[in-house]
Structure I
Amino acid sequence: QILSALGYTPVGIQTSAANRYQPVPSDLPDDLAGLMLASPGNPSSTMLGRTELAALIEASRARGISLISDEIYHGLHYGDRGVSALELTDDVYVINSFSKYFSMTGWRVGWMVVPEDHVRTIERLAQNMFICPPHASQVAALAALDCTDELEANRAVYTANRALMLEGLPKAGFTAFAPPDGAFYVYADVSDLTDDSRAFAAEILQKAGVAVTPGLDFDPLRGHATLRFSYARATEDIAEGLARLERFMAARL
């Protein structure tokens with residue numbers, strides 16, 4: 001909506017399961033003014049490695065495409081850490097937030113790192129769109145910087161939950177997904193089970209009491225055949241949800 005309000009036309013990139021739902025240079029459409037990447041991504045939770053990110057940076061540079069790197073889920077990883085675009089180039093716009101790793105969703109506080117010659121442009125936009133985060137949010141964010149032990153404990157919970165998902169989803173019949181590298185989602189291809197993800201999600205909620213997100217919320221072209229599962233809850237909740245899914249799917253099939 002913001003891009004449209006500024007006179008730009010958002011263009012979706014049809015990434016593939018073979019590339020773990022992350023773009024590669026050959027996926028980029030013609031006539032792009034900008035490219036926004038999310039690593040870890042939502043809904044896929046997959047990450048771009050250093051080599052893959054460097055290839056997209058180089059392709060964007062060669063074609064005069066402005067690159068925006070959404071790194072909001074950085075810090076939530078289950079192996080190799082996320083690579084920041086700033087490790088590879090200064091000619092990039094990086095977006096980050098206290099929402100995910102710092103568990104401050106709803107406080108509406110984050111930051112940007114932009115090329116030096118665009119700082120004043122971003123300042124003007126900020127002054128006309130939101131000025132600054134609320135003072136209380138800024139104070140809370142400063143306090144969150146000192147909560148590393150608690151935040152890493154949260155990540156340990158997500159790590160345990162991820163392991164349960166990787167074991168439990170296939171048992172329930174959801175087998176086509178890329179294992180998440182970060183964040184706390186699993187994005188599954190359910191084309192063998194339904195061609196209406198919204199109706200399927202409603203059925204799962206009604207009969208199993210488990211909330212999942214239809215892929216149409218993320219992909220209007222192929223989302224009818226995908227579901228997103230979140231594991232951002234207590235481990236016992238995830239175990240219970242997976243048990244319910246397994247019972248539901250056994251009865252459904």
Structure II
Amino acid sequence: MNPTVLLFGGLEGLGDRLFGVSIMAVARLAMGVSDVEALKREAGIAACDFVHDGMKLGLGTGSTVRYTVLEIGRRMAEEGLSVVGVPTSEATRQLAESLGIPLVPLSEAGVLDLVIDGADEFDPAFALIKGGGGALTREKIVAQSANGMVVVADDRKQVDLLGAFDLPIEVLPFEWERTSQRVGKMCPGNVSRRGGDEPFVTDNGGYILDCSFGASINDPRSLENDLLDIAGVVEVGLFVGICDAVVMATSGGVVTLLNESGRLG
């Protein structure tokens with residue numbers, strides 16, 4: 001089933017990149033802004049339309065969703081919004097604390113009402129590649145603990161097939177080379193440890209393998225399962241069957257794509 005799209009702004013510059021979605025409503029004034037960062041800010045703010053008083057929120061990681069966290073903080077300070085948050089990374093935790101957003105551990109929060117996060121790519125079925133910032137394991141744990149997931153991104157992240165962005169995989173440091181070799185048997189391109197000789201270390205103490213599949217991932221669920229079967233793999237940056245909506249910054253304005261088979265449609 002095709003997703004429904006809410007159009008925030010005009011259609012200029014969208015071309016045929018909406019995957020043939022149906023137009024449900026025009027709901028926001030056209031921004032008339034070409035600056036990418038300004039549009040990302042508008043998308044981050046627009047994602048707050050899904051946030052309601054009393055919610056338990058998963059607070060994601062990334063340059064676009066950062067604007068969502070900032071807007072939540074503003075609404076709490078200026079409009080009396082009352083929410084609690086569960087951060088997906090240490091960077092988000094520090095930002096939320098600086099804004100006065102009350103935080104609780106996921107173990108205390110239980111089931112979350114909503115998680116708002118970024119993505120490195122998304123496809124027509126709302127499957128995602130995430131983990132460019134290295135927080136994919138925590139992001140997936142939080143996302144799977146929520147009743148809904150909204151992704152905030154710009155239209156450069158919209159693809160027909162996942163994989164042009166290197167797929168991040170978190171692995172244990174122990175015998176990571178052996179794990180990398182086994183991953184490489186499934187990956188048609190290069191597999192490299194992020195950071196090289198000075199490896200990037202995740203908040204969990206793991207390493208990240210960046211895997212160059214190219215735009216070839218036509219069955220992300222199957223690939224995710226196959227990679228998770230490899231001993232030493234902690235988590236894979238494929239998020240399948242989790243995303244319910246994408247709030248997307250485009251040159252013509254901010255567009256919200258609703259997954260009609262999702263939980264928010």
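No lab work stands behind these numbers, since they all come straight from the coordinates. Note that the coordinates shown come from a computational prediction; the quantities given were computed from them, not determined experimentally. Cβ atoms are built from the backbone, for glycine too; each structure is taken alone.
The maximum of mean projected area of the Cα convex hull in nm², for residues 86-149 alone over structures I, II, that is, the highest value, falls on I.
In this comparison of I, II, the computed figure -0.78, -1.05 for log10 I(q)/I(0) by the Debye sum over Cα atoms at q = 0.13, 0.20 Å⁻¹, for residues 110-237 alone is attributed to I.
Just checking, which of I, II has the largest value of mean count of other Cβ atoms within 10 Å over residues 54-61?
Numbers: I: 18.1; II: 23.4.
By mean count of other Cβ atoms within 10 Å over residues 54-61, the leading structure of I, II is II.
A value of 0.10 was derived for FRET efficiency 1/(1 + (r/R0)^6) of positions 62 and 214 (r between Cβ atoms, R0 = 25 Å, to 0.05); which structure in I, II was it taken from? Among I, II, the structure yielding 0.10 for FRET efficiency 1/(1 + (r/R0)^6) of positions 62 and 214 (r between Cβ atoms, R0 = 25 Å, to 0.05) is I. Across the set I, II, distance in nm of label points 7 Å out along Cα→Cβ at positions 126 and 190 reaches its highest value in structure I.
Work out which structure the value 19.8 belongs to, where Kirkwood radius over Cα pairs in Å was derived from one of I, II. Derived from the structure labelled I. From which structure (I, II) was relative contact order in percent (Cα under 8 Å, 6 or more apart) calculated, if the value obtained is 26? Source structure for this number: II.
Which structure, out of I, II, was helix-only ellipticity at 222 nm (-39500 (n - 2.57) for each DSSP H run of 4 or more, over all residues; to 500) derived from, given a value of -7000? Each step should come with its number before you reach the end.
Values: I: -12000; II: -7000.
Source structure for this number: II.
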